[in-house]
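Engineer: These notes open a run of structures that come right after.
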Structure P
Amino acid sequence: MKPMHVQTIIQEFERRSPKHLAVDGDKIGLQVGSLDKPVNKIMITLDVLEPVVDEAIENDVDFILAHHPLLFRPIKQLNVDTSYGRMIEKLIKHDITVYAAHTNLDAAEGGVNDLMADALGITDTDVLVPVSEDPVFKLVVYVPESHADHVREALGDAGAGHIGNYSHCAFTTEGRGAFRPGEGTDPFIGEQGKLERPEEQKIETVFYGSQRSRIMQVLKKTHPYEEPAFDVYRLETPGRRQGLGRIGYLQEEMTLDAFADHVKKAFGVEGVRVVGDGGRKVRKAAVLGGDGNKYAMEALKQGADVYVTGDLYFHVAHDAWMEGLMMVDPGHHVEKIMKQSVADWMIEAVQSHKKATDVIVSQVHTDPFRFR
């Protein structure tokens, strides 16, 4: 088997974490290296630091997929006597491409914020800070009866027909199609120049706009006709809100101090910073990975009892304290929760393409803080 090409890797990743979900000005995408090459080994990491690059070199990695951008601020010089300069020099010398997915991975379904909410047992979640709305479309396709079940199942497997907690939702009606194959055709049913009236099923299902490319690929791959007949149109049904942070409910009410212990255990950290009276009860919780200072008042506005985020500023904590919003800061580094999940995404993508690219998770500890 051949290795997967970098462009295909990015296409598969962005199917789950599309770039349009990133906040304006975020430094996502290609950071260093080439997008035009085969990839033998992918490494998933939270941060790109010199020890991480050394780890990549030792493991013959040629593509690093990171959450935190390596090039976040403008570069004024590349001094290879510094750790930053040496790191970029090593990446170029060893032909390692670095690609970053930051706030788009935060906002993505199954991304950082969903993973953090799941780890804390927050249920009935909604988006805390909407970035965009994913519109709903309806697909109507006509399939010969012999292949209707196969097409219907494949569309469902690709994500069509998901309504709430139900999957593979579709409506089917039976009837007769009509077509006359023209010169140069190779019809699945019938003969050139002869009018055909095959028994067909009309399948109706729904999908989100972000799924459109994938749904169309699956439809054309599984439909037996040379020229499938189908319609796609946008519905007035409200779309899926996408954005930063999640807000929902804990499975049971607990004190703030008990919740702080729960956060420590869920994220495997030695300590957390807590704002608020430890004996107060919490039930509605908001979470936002990374630096969520600017969204604290949004959590309060939406009725959160407690807000979990990293890098809390002193004065933001003061403001929240005075307004009665409890807060827990487990640190920025808890976003490492994304590493294994993204690795699983990429392993699935490699297997679906039947390629020989390996996927590993960085084992280097990149949290600069420790507790004493």
Structure Q
Amino acid sequence: MFAKGQTVIQYMEQLAPKHVAMEGDKIGLQLGSLQKEITGVLVALDVNEDVVEEAISLGANLIVAHHAIIYRPLSNLQSDTPMGKVYEKLIKNDIAVYISHTNLDVTEGGMNDWMAEVLGIQNVIPLEDIHTDNLYKLVVFVPKDHHQRVLDAILNAGAGWIGNYSHCSFNIEGYGTFLPQEGTQPFIGKEGKLEKVEEIRIETIVPQSSRNKVIQAMLKSHPYEEVAYDLYGMDLKGRTLGLGRVGKLQEPVSLDAFVQRVKEKFDVPAVRVVGDLNRQIKKAAVVGGSGGRYWKHALFRGADVLVTGDVDYHTAQDALMAGITIIDPGHNAEKMMKPRVAAWLTDKLQGDKYETKVHASSIDTEPFAFL
């Protein structure tokens, strides 16, 4: 059995939720339809004609890409233009294109964490805060003999996190009363008779990002026809997600040695470097894509070096005078997302016994040649 398009995207959005994307970012379904069975998924950094041909050859009818194929409003859709040919080929072959961009950058366990991890940057925090999870207090009343079942369901769905402590809850025994009205089918009691039942009041914390999942898990596991629960907004804030990462290296290294590490781990033939190659690097920052404008954030966070792509001349001059070094491996360094996203989707699909195959694109979309 093949997975439906919406099922594949639900898995993708578990990794990179849409609500954590930066405002105005072009993410989500950009072309085609998800109302179909997905025979194969191709994970790509960019979508060009070669990538589309690869999808066709692999029998993939969904491309999950990092960079948008429609970034600016289209004034026309001519099939005799380079990009128009790509759109035409996608449509004729019924291939949908879904984009996961800054939401994949920002999310925990996403692009920026992958970049930091391979470079040995530890105990990372965001360079710039983008999204803070609002917290809610969930209170639900459960008959005593169903207490553990409901508690496990809501905690396993993402409730109960306080800092690095999971499964946090408070449980109080008491009595609940209710009178089933005409036409009801009560789990306990009889229509028209006032009931008094031993219940347990469960209190726990629910982050906004998990709220719908937790509520659905609670309702599904609860035995009552009408579940009594409350959800309160709180002034407390949960985890903060952001763009870029900064942290310390396990051991200080020279900028020259760190440059070689970047080239190896990012699989790039060359980098541009700003700064003294003999400088000792103790703390490093990374930003996927074009992150030159974040050099001040990196400096403020105490970083000795910023690793990011597409740094312009004047930004490099300003950073050099301010005392922070830069390594520019190019925008295409983000290609590391292909095998990682493919592995994530494969694990999810196989876990639910779907036959849909996932492929990491083998097409090199680097537009520059290094001579």
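Read-outs: derived from the displayed coordinates by stated rules, not from any lab. Since the structure is predicted, the reported quantities are computational estimates derived from the model, not experimental observations. Cβ atoms are built from the backbone, for glycine too; each structure is taken alone.
Engineer: Given a value of 0.65 for FRET efficiency 1/(1 + (r/R0)^6) of positions 105 and 305 (r between Cβ atoms, R0 = 30 Å, to 0.05), point me to the structure among P, Q it was derived from.
Structural biologist: Label of the source structure: P.
Engineer: Given a value of 3.5 for distance in nm of label points 7 Å out along Cα→Cβ at positions 129 and 153, calculated from one of P, Q, which structure does it belong to?
Structural biologist: This figure was derived from Q.
Engineer: Given structures P, Q, which gives the highest value for distance in nm of label points 7 Å out along Cα→Cβ at positions 233 and 257?
Structural biologist: Checked P, Q; max of distance in nm of label points 7 Å out along Cα→Cβ at positions 233 and 257 sits with P.
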